[in-house]
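Every read-out reported here was derived from the displayed coordinates using simple, explicitly stated rules and does not represent laboratory data. Remember, predicted model here, so these are calculated numbers, not experimental data. Cβ atoms are built from the backbone, for glycine too; each structure is taken alone.
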Structure P
């Protein structure tokens, strides 16, 4: 297949059964790590940028700014490079060193926020910094993935439509997805529930995240959870929530690599850990679909690093003692 540019390769990702880890249930994982930018965030980045260019709210030479924990910044850097837009990523210390380098390779600029917000995280601090940058540049525009309806619409028309077609002959009982902005969860869930209204929606959140009313706490895994509830989130569209900490997510990442040969990132590990917990409780539905958001190479210094794991293990132990 001949393409005019790399962004046309976004989507149509593989759907793989995780038969070794979950032999007693049909667990299908959509490998969004196969997108050209390395993550599921390629989809909303392409959709939002190209829709903006089509309606002229974006024009070549403008300055795109976004707050991101890593993957969306990479995806936007890729899209901005191909469409002659300037890009600045507002990030925090939890971003991996590899992601910083990738953003810069695409020509993106980095603005690092180092002060935590009132919940002990960085999200509100990053958003506040975006506001400062917008005020200083009349050519700047904020994508705002936390409130932009095109975030969830990208997944509705993307993975949601692809999964509805791929699973038409064998509908899933449940959708199990990690949550951060909630765009991926809502976009896919809304499309699949059009086809199968009885589908159960199970969200996977990070322990220490406030998305579903949890108590704020230290968490270092990027790409899942948040210290601020995004405007897109609709809790009433979620049937169940499973909370996973950094340690369990890291261990599940390693198990996924060893047993399925899939080298995925931290939020993928959180989803796998949630599925393992449901299976251990005999609560895993017979047919499940999930999504693995990004690649493992970006986490060699974190979830695949033994020193990082040891720190996560100690925090896991302290939490267990309190519980």
Structure Q
């Protein structure tokens, strides 16, 4: 007799596992969808590819559901007579600032919305749970979803449009909320200034809060790197030799040339971690190394070619210090 499948829902678990195995590439630019985030350190770490967020399969599938809803809303809008453009040469309509490092892709640009039929507007579509949706309806997008509001201000400014249509869908009830948003030049310029500081900062900004259990830090994708002992990822953007330059490019000062996105992701043997991404105190350095003091062991170590390589950083560092990889880092030293 065939064995009855486990009651633990193995088929669904396998589907979730499949979602978790799909590696998503880092975004090459600093996204407008993030620029309203209250933690500037989070923005810097994201732009520098410091860590890849880890999400369970169920949540990844939920993200996909949100993306799929966009097509349905597009159909709804066209059905009521909106002239809607969602692609440019077969790709999402994108916009960038003058540096090429900041911007995003809009869900659409349309004309014929009942609020102002003759006005072209940015379209932004979001999905959310019932609790967030009710707060949105009560308070409006600027208060309930400031990050979404900032995103639309950036899109309008970069695309030289003065209006945006914000459409939110309740995941629980399928109810829809529409909001007509006006361009605010001061808000737009403020977000550009934040983006410029993030892009050109060689070191990460201060933490939002020094307590790793602070409610906005506890669930953050960067918590393990920012507050704990997790090592940053090995790629060119976590390297001291790489610098963002014009037209959205990155330049390596060792190779003396710009790098493709694939080269940035791969890194090389000359990699030297940005010191603020290493959980130890920098005490000395040269062109191709940085020396650190590990407060727990009282020993020093060097990161760089010929010393502890960035590629195998955790294992090589642990061997050099005689400790276990990933030991908790002391909070005595500000990171």
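Upon calculation of distance in nm of label points 7 Å out along Cα→Cβ at positions 203 and 315 from the atomic coordinates, which of the structures P, Q produces 2.1?
This value belongs to structure P.
Computing distance in nm of label points 7 Å out along Cα→Cβ at positions 139 and 211 for each of P, Q, which one ends up highest?
Greatest value across P, Q: structure P.
Which one of P, Q has helix-only ellipticity at 222 nm (-39500 (n - 2.57) for each DSSP H run of 4 or more, over all residues; to 500), as calculated from the coordinates, equal to -12000?
The read-out comes from structure P.
For percent of Cα pairs over 33 Å apart, which of P, Q scores largest?
Q
Upon calculation of FRET efficiency 1/(1 + (r/R0)^6) of positions 19 and 299 (r between Cβ atoms, R0 = 41 Å, to 0.05) from the atomic coordinates, which of the structures P, Q produces 0.95?
Going through each structure in turn, the value belongs to P.
Given a value of 3.0 for distance in nm of label points 7 Å out along Cα→Cβ at positions 195 and 235, point me to the structure among P, Q it was derived from.
Among P, Q, the structure yielding 3.0 for distance in nm of label points 7 Å out along Cα→Cβ at positions 195 and 235 is P.
Suppose relative contact order in percent (Cα under 8 Å, 6 or more apart) works out to 19; of P, Q, which structure was it derived from?
Only one of P, Q returns 19 for relative contact order in percent (Cα under 8 Å, 6 or more apart), namely P.
When log10 I(q)/I(0) by the Debye sum over Cα atoms at q = 0.10, 0.11, 0.19, 0.20 Å⁻¹, for residues 131-306 alone is calculated, the result is -0.40, -0.48, -1.32, -1.41; to which of the structures P, Q does this value belong?
Structure of origin is P.
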